[in-house]
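> Heads up, there are several structures right after this.
Just so it is clear, none of the values below were taken in a lab; they were calculated from the coordinates. None of these values were measured; they are calculated from a predicted model. Cβ atoms are built from the backbone, for glycine too; each structure is taken alone.
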Structure I
Amino acid sequence: MLTDSQRSTLLTIARESIKAGLDGRRPELREDDYDETLRRPAGAFVTLTSHGELRGCIGSIVAVEPLYRAVSSSALSAAFRDPRFFPLQSAELENIELEISVMGPIERVTNIDDIVVGRDGLIVGRGRNVGLLLPQVATDYGWDRDTFLDQTCVKAGLPKGAWRDPATKIEKFSAEVFGE
C-alpha cells in the first residue's frame with residue numbers, strides 16, 4: 001500500500017508529465033527525488049477522464065521500469081497515444097481528472113469462482129488476441145463476473161463467452177487505484 005504522500009507524488013508526476021508533453025518537452029524525473037517504494041519496478045496504468053467520460057487509458061501490466069517512470073510514461077501514452085482518442089490538447093487539461101492503478105501480481109485463473117468483481121482485474125487471451133480490464137471497470141459498469149469476463153473477451157477481440165473455451169487463458173490481478 002502506498003502512503004498518501006506517495007500517491008500525491010505519483011499524481012503530480014502524471015500531471016506534470018502531461019504538461020511537459022503539451023509543451024513539447026520531456027518530463028524532468030530524477031531518481032534521487034523519489035523514495036525506495038517509488039523506485040521499485042511496478043506496472044501502472046493511468047486513466048484520464050473528462051467530465052466523467054473516458055479520455056485515455058494506457059499502462060503496463062509488467063514491471064519493466066521504476067513505478068515513478070511507469071506512471072510518467074503511462075500518463076504520456078494515455079494523453080497522446082491512446083488510439084481511441086485524438087491526442088490531448090492544452091485547452092482540455094484543466095478538465096482532465098487522473099486516476100492511477102498500480103498493478104499487483106498477475107496470477108493464472110483455473111477456477112472462475114476465484115474471480116472477485118471489484119477486487120480483481122482481468123486479462124483474457126487466446127493466440128494473438130489479449131484484452132485487459134482494470135478492477136474498477138466492472139464496478140463502474142455494475143457488471144457481474146460473467147459479464148466482466150465477456151467484456152474482457154470483447155476487449156481482446158474475441159467473442160463473448162470465449163472465456164469458457166479451455167484454449168483461452170484467463171489471468172487476474174489486483175491494483176491499488178487512486179485519483180484526484
Structure II
Amino acid sequence: MKPLLLVALMMLSGSVLACEADLLDQDFRRLASTEEINLCEAYAGKVLLVVNTASKCGNTPQYDGLEALYEQYGDEGLVVLGFPSNDFMGQEPGTEEQIEEFCRLTYGVKFPMFEKTAVKGSDAHPFFVALADASGTFPKWNFHKFLIGRDGALIETYSPRTQPDDAALVAAMEQALTR
C-alpha cells in the first residue's frame with residue numbers, strides 16, 4: 001500500500017495518524033532476508049524506538065533491555081527497530097546471517113531487525129540523515145536511541161550510555177504510548 005493511500009485510509013477511519021514523509025517513508029530490507037519493508041506502511045501509529053546496534057560492543061548487552069521493552073510495551077504500541085551498523089570501530093563485522101543468529105541465540109531478540117546500515121556521515125542511509133536533521137545529531141556510537149511518536153515525529157534522542165530501562169527514557173516512552 002502506498003503511504004498516501006495509507007494516510008488517506010487512516011483519516012477516513014477517524015484516525016489522524018500520519019507519517020512524516022521525510023522521516024518514516026523509508027524502505028529497508030529485513031535482516032538476512034529479501035523482504036522489503038516501508039517503515040511508514042509497517043509502523044504507522046506506533047511508538048518507535050530506533051536503535052543502531054552492534055554485536056561486538058561494550059553496549060551489546062543492551063539487547064536484553066531493548067527486548068524487555070519490546071515485550072513489556074509491545075501490546076501498547078511500542079516497536080523497537082534495530083539497525084546493525086559497522087560504523088563504529090568495526091564492531092559489527094559479521095554477515096547479516098551471523099548478526100541475526102547472534103541476536104536470536106545470545107539475546108533472544110524478537111524485535112524487528114533490518115539490514116546492516118550506515119548511520120553516520122556521508123554514507124548514512126537517508127533515514128539516519130533525516131533523524132540527524134530532526135535531532136541535530138547522528139548517532140555518536142552503537143546503541144544510540146531515537147524515540148519517535150505515533151505521529152511519526154521525533155520525540156527525543158538518547159545517548160548510547162542510556163540504558164533501555166533508564167527512568168527518563170521509559171517515562172517519555174510511556175507518555176508517547178498514551179497519545
Structure III
Amino acid sequence: MLLPLALFAALAGLFLFRLSSGDPSKLPSTLIGRPAPAFALEPLEGLLRDGRPVPGLSRADLDAGVTVVNVWASWCGPCREEHPLLLELAKDRRIRLVGINYKDSPENARRFLGALGNPFAAVGVDPKGRTGIDWGVYGIPETFVVGPGGAILHKHVGPLTEASLNGKLAEVIAAASKK
C-alpha cells in the first residue's frame with residue numbers, strides 16, 4: 001500500500017526539481033546550426049517605414065548577411081519592455097532586424113509599432129502561429145540570430161535585456177558578421 005504513495009512522492013519530487021532548476025531563457029533548440037524553416041509571411045498591411053510599405057518576410061530573405069528575427073505581438077507585455085532595445089539593435093549596420101508578428105490583429109500591431117517606433121526592416125504576419133511552431137517558439141518574445149546562408153545560430157527566449165544584448169547576442173552577431 002505504501003509503494004504507490006512512495007512512487008508518487010518520488011515522481012512529484014522529480015517534477016518539482018526539474019521545474020525549479022534551470023533558466024527558461026536557455027531552453028534548447030533543435031534548430032541551432034540548421035537552416036531556418038521554409039516560410040512565407042504576408043506583410044503587415046498598412047505598415048509604412050520612410051513612406052514606403054514594409055515588406056513581408058520569407059525564408060529567402062534570410063540568406064544574405066546576418067539577420068535577427070524577433071517574434072513579437074502587441075498583446076505581449078514583455079515585448080513592450082524589450083522594444084527600446086530593439087530600436088537600438090536596429091541601428092547596428094552588421095545586421096538586418098526583422099519581425100514575425102505572432103497571433104495578433106493587424107490594427108493592434110500597427111498601433112503598437114506606431115506608438116513605440118518600428119525597428120523592423122520587414123514584418124511578416126503569422127496570424128495562426130504556424131510559422132512560430134515551425135521555428136520552435138515556446139512563447140514570445142523570442143529572438144533568433146540567423147547567419148549568412150540562412151542557418152539559425154542562436155535563440156534567445158524571453159525579452160531582451162541590456163545584459164543579453166551585450167552578452168551572448170553580441171558575441172553571436174560579431175562572429176557571424178566576420179564570415
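> Looking at structures I, II, III, which one was distance in nm of label points 7 Å out along Cα→Cβ at positions 68 and 100 calculated from, given that it came out as 1.1?
Matching structure: I.
> For Cα Rg over 2.2 N^0.38 Å, which of the structures I, II, III scores highest?
Largest calculated value belongs to III.
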